[in-house]
Structure formats: structure tokens, C-alpha cells
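Every number here is computed from the coordinates shown, using simple stated rules; none is lab data. Being a predicted model, the structure only gives us computed values, none of them experimental. Cβ atoms are built from the backbone, for glycine too; each structure is taken alone.
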Structure 1
Amino acid sequence: MKRGFKIVSSKQAQGLHLPSRQTANAAGYDFEAAEDFVLPSIWKGNFLKILWKLHQQTKLTDKELKDADRCLKPYLVPTGIKAYMQDDEFLLLANRSSGPFKRRLILPNGVGIVDADYYDNDSNEGEIFFQLINYGLTDYYIKKGERIGQGIFMPFLTIDDEKQPRAQRVGGFGSTKK
């Protein structure tokens, strides 16, 4: 088995679909949301008030800054899917072209990277989540089964004189420790 997708064990009975390509020449496998999910608009809350204060060059409290910053926090939308691949490959997560254009949903860092050793990790079995921000004016309601992003399997190269990394993956999302 070189590469592919499986449903995580905790979501086996939920009627999820494995990612698939929509056309013969598509590079990306479309991922669906594993459940209904509300993505709040970044414009809710105190964000606009804080922007106005910044524009007015008003001194802000730490609490005001933290509250405004919280509005910009991305949300992790579950897929119920894990991906296996060769040791010299990764899965690139990307926006679908319709995400920003039609729904105002984006991956805040542009892409996501799923490493081969993320598969079957101890904390979440390697479930893939799409980190999304809604920059639209209203909350966006993602329905279970709605396509939220795409994944593209990619090879990677290493340098000639690389010291073998010693860190081991000890958990799920954002868990690699030195």
C-alpha cells in the first residue's frame, strides 16, 4: 500500500466518504466535513471596535487585544479521514478554488502539511482537520459532507548532509517536539 485514505475508527459508522478526485486530471482529492460546523465570521465580536481604536491610535488594554485576536483564530474543521503515504511524501492541504471565491473561507497559512508520521498517531489516530477562517460578513454553516478543501500527495527531497532528525511525533495536530 503506497498511499491512500481511511476513515478514523471513532467515525467508522458515521457515513463518511473518502476523499476523491472530481475529474480525471484533477490533482487534488476533495475532503468533506465530517459533521455540521459553524465557522464564525471574523467581523463578529469586538474586532471592528479594536480596529477603529487602532486607527484612532487609542491605547488598548491587554484584554481588548486578546479579545480581538481571538476573533482571528482559525477553527479546526474535522474530516474523519486519515492519510497513509510513503516516508518521503506528504499530503498538501489547500483551499478549493470555490472556498474563498464563493464562501469566503480560507486556510490562514495558505496550505497545510500532513506528514507521513501523522498517520495513526496516539492522540487522534491521524485525523485530518482543515484549519479555516471565515472572512465573510456572516457566519458560514458547513454541512456534513460539504467539500471544504483538497489534498495533494507530494514527494519531498532532503539535503545530502542532513543529520537524521531525532524528534518523534508524540501526538496529533501541531505536536512535534524537540
Structure 2
Amino acid sequence: MPLSGTVSHLSAAAIRSMEEGRIRHPLNPASDVFLKRLAPVFGLQRLALYIARIPPGQESFLYHRHERDEEFLVILSGRGLAQIGEDEIEVGPGDIMAFPAPHGPPHHLTNPFRDDLVYLMGGESSGFDIAHYPRIGKQLVFSRSEIRLVDVKSSPELSFDDWQRPMPEEDEGL
């Protein structure tokens, strides 16, 4: 199978044979997600596209929402619990979830069941995004070259008025 940008079709057998990468969210010790990266195989540069798998008893990432990149999930097999806003919903094969940015609800996916939870995950891949983690008061700022953790509780909030203050009078004695 070509590694990058030369196919327009992948069979289910080819997808099953793809290597998985493992991701664990650094702020959630229960996070354990296995990903098959599909976008590079198709040559997609503006779209993130993965087959994701959460083993039994594990979680996806951390309850969050995105500032810039919209995302969607389509459950392929297994069952899970989706936290969307303040609601908890059981999800299963064929269920679709979509989260517009920047005002979509925070969300999170867990697998408290016996079988793997497998889903198609995709969305924008802008190269710059901010993930808001409202329950812990932190943000992750993603760029193509780095990821920065911001403690919202300890950083001052500024307004546009802060940038439009009149300049102090110059000291006439200088």
C-alpha cells in the first residue's frame, strides 16, 4: 500500500492491515487511543482523518472543545459514552457526532464496555488550534511547530480595551 497521497480508495482489508499509532493525552491518565492515519494515504492536507480505537475501560482524550478546528466522529463498532455539554449519551454503530468551532459544546468519549470502541474521526487540520479544557481551567495551543499548555486560572485575561489605552504623557523634563 502506498504511504502517501497516491490512492483514492482503501478497502476494509487494507485499513485493517494498517499500522496503529498510540496516543495518550498528557492531561488524562485514562486516555488510551489507537489511531490509523488515513489523511496522508490519500494526500489530504487540509483534513484530519483517522480510524480510532478505544480499548475497554479507557477514554479518548479529555473533555474539551476547539477554538478553530471543527471535528466529527462516526461510530463504526462497539459502544461508548459520549459526554456532550452536560449530557451523557450512549453511542453505537452508525451514530454521528459533530462539533462546530468555536462555539460547539465540549465533548469527550469513554469506553466502559467489554468490546473495543472503533470510530472514524475527522475534521479540519488548520495548523493552528486551541483546545479548551473547561473542567481543569487549561488550554492547549497547537501550531505546526509546537504545543503549549496554558493555565487559564493563573494567566490574566485581557480585553481589547487593554490594547487601546491612551499613551501616558511624556515627561517634559527629559
Structure 3
Amino acid sequence: MTNRGFTEEILSELKNTLSRMDDKSAEQTVDGILQANKILVAGGGRSGFMAKAFVMRLMHTGLDAYVVGETVTPNLEPGDTFIVGSGSGETESLVSMTRKAKKIGATIVAVTINPESTIGEMADITVEIPAQAKADGDSGRSIQPMGSLFEQSLLLFYDAMILNLMDKKGLKSDGMYGRHANLE
């Protein structure tokens, strides 16, 4: 297969995966974000990169958002929303953070392949991305290696939520440049 062929297959997988997602949990998440005092987002590995992109866009919309683990991230408090992206829902460090967030009293949103996972079960809102898990290997659900389909779907899901937030806040893209980095 050619590079273009692989690209077309990836796009087909993404469309299939994202079209099977439940809009209700996404709407609950957007409403929770709008009501939150602060939004803290976590993810491990490549899911963590998707979290960073999402937090940057949340900041561009004027929300008080942070990536867990950065030196400038404040403490989590009741009234905050904790969003954790984990394909398996079992990543030990993220399970530990979710337990702590639950004890603190923050609203927990799990974005995962496995809603019955430890993180999914602790969450107030669980968003299921029906993608291939890393452990599925060559299951035939995706031509992509490991968790690529989940991570790509996670980024697109996060971007769709940004558009939803922009719509609800009456924001236009050009109005967000005032919050864009200017020391580049």
C-alpha cells in the first residue's frame, strides 16, 4: 500500500470510530467544563500530548486550564474538573491521580476505550472512544500500531469539544489570537 493508501485507511478508521461515540457524554463534559472553576487534564505518553494540545485550546477560549504534572499547575479543588484520557483506563499513575481527585471532590471525566476500567468506574462522566486498545495488537480493528487510533481520536474529540465550547461561548477563531503566545 502507498502512503496515500495508508492515510485514507487511517481517515476511514477515524471516521468510523468517532461516528460511534455518544454525544450525551460529550455534552455533559462541555457543560462541566463551562461550570468548572479550573480544568486540569492528564494523560500518559501520547495521550498526554493530546492533553497538552487540548489545554492550550482551552486557554485560548479564556478558560482556566492546566496540564497535570507541569510546574505551574495549581492544586485541584472541589468545583474543578479533572479530565483524564487513558485508553486502557488502568494506567497506574492516572489511576492514582483519579483516586486523589475523587477524594478531593472534583468532577472527574474519563475519556477511555474501556468504560468499565478502574478510571472509568471512578468517573462522574465517562466518554467512550470505541478504538483499538494497545493490548489488542493485530486484532484487525485497526491497521495502526498500538494505541494510535485512540490517541488520534482523542485529539479530534478534544478539538470537537473546543468547537462546541466556542459555540456556547460565542467565540470566533480570530478572537482567540489575543490569548495566543506572543514571545515566539
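Thinking only about relative contact order in percent (Cα under 8 Å, 6 or more apart), which of 1, 2, 3 has the largest value?
Once relative contact order in percent (Cα under 8 Å, 6 or more apart) is worked out for each structure, 1 has the highest.
Among 1, 2, 3, considering only Kirkwood radius over Cα pairs in Å, for residues 78-149 alone, which has the greatest calculated value?
Result for Kirkwood radius over Cα pairs in Å, for residues 78-149 alone over 1, 2, 3: largest is 2.
One of 1, 2, 3 was used to compute helix-only ellipticity at 222 nm (-39500 (n - 2.57) for each DSSP H run of 4 or more, over all residues; to 500), and the answer was -3000. Which one was it?
Considering all the candidates, the number was obtained from 1.
Here distance in nm of label points 7 Å out along Cα→Cβ at positions 46 and 158 has been calculated and equals 4.7, so which of 1, 2, 3 was it run on?
1
Work out mean count of other Cβ atoms within 10 Å over residues 86-93 for each of structures 1, 2, 3, then name the structure with the largest result.
3
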